[in-house]
Structure I
Amino acid sequence: MNQDSGFDIWCGLDVGKTDHHACALDAAGRKVFDKPLPQDQKRLEELFDKLQTHGRVLVIVDQPNTIGALPIAVARSMGIQVAYLPGLAMRRAADLYPGNAKTDARDAFVIADTARTMPHTLRRVDAGEETLAELKVLVGFDEDLAAEATRLSNRIRGLLTQIHPALERVVGPRLTTKQGLAVIEQPGGPQAMAAASKSKLLRVISKAYPRGAQEFADAITTALAEQTVIVAGTAAAEQVLPQLAASLRQTLDQRHALAAQIEQVVDAHPLAKILTSMPGVGVRTAARILLDVGDASQFPTAGHLAAYAGLAPVTRRSGTSIRGEFPARSGNKHLKRALFLSAFAALRSDPTSKAYYDRKRAQGKKHNAALICLSRRRCDVLFAMLKNREPYRAPTPTREPSPLPLAA
């Protein structure tokens, strides 16, 4: 955010769940206001009204979403400009001030004074934040559902492994499909499946999804015949497994319905078409990029973006005993996972990504290491797309020069 000499008051807010601490400074750095105030619209309006008597006000928060959403909304409704001081910039700025105390009052002062003296550290809180705030709620709920689906799936597979390992090897890989859920939810566990006729088992699978139903039913029948003994706990598992399968199906249905809502919000963003034009970037990946990267204006280079995502290798050197580059363990884990899975999906749809991956494998890198390299390369492309506001363009293959004819 560029410096604006038109501001007369800088109001730093160290936001909290129930109370904020506000510190307002004038152009000379003198405190105009320095008190706590509750998370309340009326009190915020009273403060901003009072500050506007001194001139043009800039409100700065350390969290633009969640607990900082109300002060931003109140300030905007009153025509007051709002800015955001990132946490890392604030921690670095705090080291420039004397004292080691960590208090709300000190943090609010640091926010206000940093905004007054170092405006380049600030980030805009654009009007599009409302869309991103809505997207953050939906994506957060989607991640909760994904974690719940994983927990339920692991629980079902764990029970099957305990009572009938052969059946788990057949049903487990298809557990999140309609066919896999149907055979666990309707017939039940291995004893109920064995008691059912082959035609009934096939009918249940076909009703869920007809394609490949016969092969799946035959594989289940073969697996059931491999184990004749009954393991302790099977009777209880027979009662629990259908309920777990029903919960997993409901969770997956919720994710499917939520994906449509996320797609509507993402499509309304001006960068949506640019992001989804990149092979391997779907709706959920685009939503994560919008939340964590935005328009990439806060990253000076593609390397900074890669470091933020945890995709840039870390160099470690100490004398002659430790030398080399290692995968980073820091960074935004949600963004890193999204870009990693996006690179994996691109292997099927993008020949350029597949060729780069194959080159890395040929160099001796393992699967995950090659995918991280591909993710890092795609990060450069993503950065250029966002900076230039241009959709993805596949690179034009270069023609090798024809060999010169041999002299006679």
Structure II
Amino acid sequence: MTLRVAVVGSGPGGSSAAEVCAQAGFETYLIEKNLSNAKPCGGAIPLCMVDEFDLPESIIDRRVRNMSMISPSNHAVDISLTNQNEYIGMCRREVLDSFLRNRAAKQGTHLIEGTFTELKRGTPYTLEYRDKAGRAHTLSADIVIGADGFHSKIAKTIDAGEVPYAIAFQERIQLPPDKMAYYEDRAEMYLGFDVSPDFYAWIFPKSTHVAVGTGTMSPNKDGIRRMQQALRARAGDKIAGGKIIKIEAHPLPERSRPRRVVERVMLVGDAAGYVTKSSGEGIYFAAKSGRMAAQAIVEAAEGGRLPTEAQLQQYVQRWDKQYGLTYRVLSILQDVFYRSDATREAFVEMCADRDVQRLTFDSYLYKTVVPANPLVQAKITLKTLGSLIRGNALAPT
């Protein structure tokens, strides 16, 4: 039996899943409504993703080694990576997604440019889609992977459950070379109710432009416009006179969906709800979840068997075991430090400590917290408590 796998959505999650399935010898199809699509995204990826997913240098527009954390009162704390081999990668999603998609195709994945319309459950499943000319087509598959974003049609088909979401809004602003020089290896995070009542705002460097954006749980367009204006004002001369070349927005899930595997249908990436609180990171976790889901299929299908739901659930169990604590901790940090401008000031103050910076970078760059010695752990704990007290974060609201 040759297993047939259909993946809907060719972002990092879908392409990574398709690549593994094709490598395993499965008949793999990757359906994407627009192969030229550029997903709205901040585009920051951790160092571990570059190595783990064997990304070439051409994918990375900028190597950020300096991060400016700017408090509501405009007090700035500069965080720097002193090891020149370490960096946060900044990429354009149209470049990254195209590379991962084409690599999956080289492994034998069949790329289909079409709009997925319906999934009919059964053995096998029947997927319906329309090509760019509007013609209807069907495709049979034994296993379906939904990597079709937060508004996932696959998730709705399997009644995966609804989750709250935030809106990420950004402008791509082209700057002259002298102003881009400031952002050569620097990104900025702005905190304050004026630029984001729920998260933070950012200026991330790309090839010849910067991504200037904010995140909020309020879908109010006028509110988002005011936040963006406030961000531009606080950035001041650094981006003044820049040319807006693109405006984009997309939803970010606030937590994992209650059901991520039903029968032989699996969800990965944003469709599964894999975006972290506090940081809003999703690229690495999308690619990782796609790979983990596909690996579960490969294991379960050994010997030509049709995997069962119980076998495919191993993917969810492994995911929650490996990353569940990370998501819970970041959720707590968001609830605590983003609750008021006073607590945001406390958060930026805390980030001035070198041990806190090292711990933060290690957890982001490598997705693991390097254990500090007991004295450093005690120091960080006391400093955190002190910052919380000064920011009234421990007091009821």
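Every number here is computed from the coordinates shown, using simple stated rules; none is lab data. Keep in mind that this is a model prediction, so the values were computed, not measured. Cβ atoms are built from the backbone, for glycine too; each structure is taken alone.
Observations, loosely collected:
- Here the criterion is FRET efficiency 1/(1 + (r/R0)^6) of positions 29 and 365 (r between Cβ atoms, R0 = 35 Å, to 0.05), and among I, II the highest value is seen for II.
- At a computed 14.0 (mean projected area of the Cα convex hull in nm², for residues 21-196 alone), which of I, II: II
- Computed -18000 for helix-only ellipticity at 222 nm (-39500 (n - 2.57) for each DSSP H run of 4 or more, over all residues; to 500) - originating structure among I, II: I
- Per Rg/Rh (Cα atoms, Kirkwood Rh), the highest-valued of structures I, II: I
- Answer label among I, II for the case where mean count of other Cβ atoms within 10 Å over residues 37-44, calculated from the coordinates, equals 14.8: I
- Answer label among I, II for the case where distance in nm of label points 7 Å out along Cα→Cβ at positions 109 and 301, calculated from the coordinates, equals 1.4: II
- Origin of the derived value 20 (relative contact order in percent (Cα under 8 Å, 6 or more apart); candidates I, II): II
- Distance in nm of label points 7 Å out along Cα→Cβ at positions 309 and 333 from the coordinates reads 3.6; which among I, II: II
- Answer label among I, II for the case where FRET efficiency 1/(1 + (r/R0)^6) of positions 149 and 237 (r between Cβ atoms, R0 = 30 Å, to 0.05), calculated from the coordinates, equals 0.25: II
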